[in-house]
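For reference, the structures are reproduced in the following blocks.
FYI, it's all coordinate maths here, none of it is from the lab. Nothing here was measured: the structure is a model prediction, and the numbers come from that model. Cβ atoms are built from the backbone, for glycine too; each structure is taken alone.
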Structure I
Amino acid sequence: MYQIVYMSTAQISMKTPDVLEILEKAQDANGEHKITGFLLYYDGCFLQVIEGQEDAISSLWENIQNDERHFDIHLIAKNKIEEREFPDWSMGFIDANAAQASEHLGGVQITGPDDFLRYVKTPGMALKILQGFARSYTFDDQPN
């Protein structure tokens with residue numbers, strides 16, 4: 001089992017409906033390939049964790065890198081894992097605001113995407129933020 005954590009920047013500032021359209025397709029495809037994870041969108045920035053079998057994750061990672069809807073893609077971590085950290089989410093999602101991002105960064109003041117990206121570049125912090133958001137939201141909070 002493998003896990004990848006990455007961050008990227010949207011080509012254009014996407015609105016929530018744009019991201020939800022991508023999310024719906026990803027959830028369907030992830031379910032078919034037994035991929036789980038969590039996607040955080042904040043002010044034009046994506047932070048995502050994906051996990052599953054190595055071949056499925058490698059294929060998805062290649063697709064992510066070739067997706068023209070985002071750029072400045074940074075692999076934060078690639079880990080071999082014993083068990084999934086996001087087993088219940090084909091792809092959990094939160095469209096976070098600055099207050100939520102600050103809260104999950106331990107109260108650090110976030111004034112925009114540059115601040116956010118600076119703090120999430122380390123593997124431990126990125127995963128901690130995603131885990132915190134995943135624990136904070138229930139399936140009822142997820143878009144359909």
Structure II
Amino acid sequence: MAAVIADTNFLLRLLTKRPKPFYRAARAFAQRAEEAGERVEVHPVHVAETIDVLEGRVYGLSAEEAAGELLALLSARPFAPREEEALFAALEAYPKSGLGFPDVFLAQLARVKGKRVVSFDKKLARLGVEPLVPEET
């Protein structure tokens with residue numbers, strides 16, 4: 001079980017290396033956690049927020065760059081991503097999907113869990129998930 005949960009700003013410091021004092025502190029924390037055998041839990045909501053910030057006007061990364069950076073970070077110790085299979089599949093599919101990361105993650109989570117997604121967004125079918133579209137009766 002993870003001893004701590006990472007916030008978006010912690011992930012951003014590790015990925016952007018800015019500002020330098022925060023990056024050094026975050027890196028040192030992650031190294032200490034790894035050396036102690038502790039895990040840093042990462043939730044999909046913070047991954048989505050991190051992508052949003054990385055692609056924003058401050059950092060200006062492409063979807064491919066943001067997803068690639070996160071895949072590399074979260075694949076390393078001491079990180080323990082929640083819903084890891086769906087999260088990694090979403091990070092891989094996201095750049096070419098033409099959809100927002102939350103939708104891609106939801107589609108991958110449904111696939112992994114063997115569930116359907118109730119949604120009016122028929123674009124989810126691009127990801128191989130046929131949404132269950134509610135209808136008036």
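Matching task: 47 is the computed value of percent of Cα pairs over 19 Å apart. Pick the structure from I, II. Only one of I, II returns 47 for percent of Cα pairs over 19 Å apart, namely I. Structures I, II were shown, and distance in nm of label points 7 Å out along Cα→Cβ at positions 17 and 81 at 3.3 was computed from I.
Work out which structure the value -13000 belongs to, where helix-only ellipticity at 222 nm (-39500 (n - 2.57) for each DSSP H run of 4 or more, over all residues; to 500) was derived from one of I, II. Kindly include the intermediate steps, with their values, before the conclusion.
Working: I: -13000; II: -17500.
The read-out was computed on structure I.
When relative contact order in percent (Cα under 8 Å, 6 or more apart) is computed for each of I, II, the one that comes out at 34 is I. Each of I, II could give FRET efficiency 1/(1 + (r/R0)^6) of positions 33 and 129 (r between Cβ atoms, R0 = 41 Å, to 0.05), but the derived value 0.70 comes from II.
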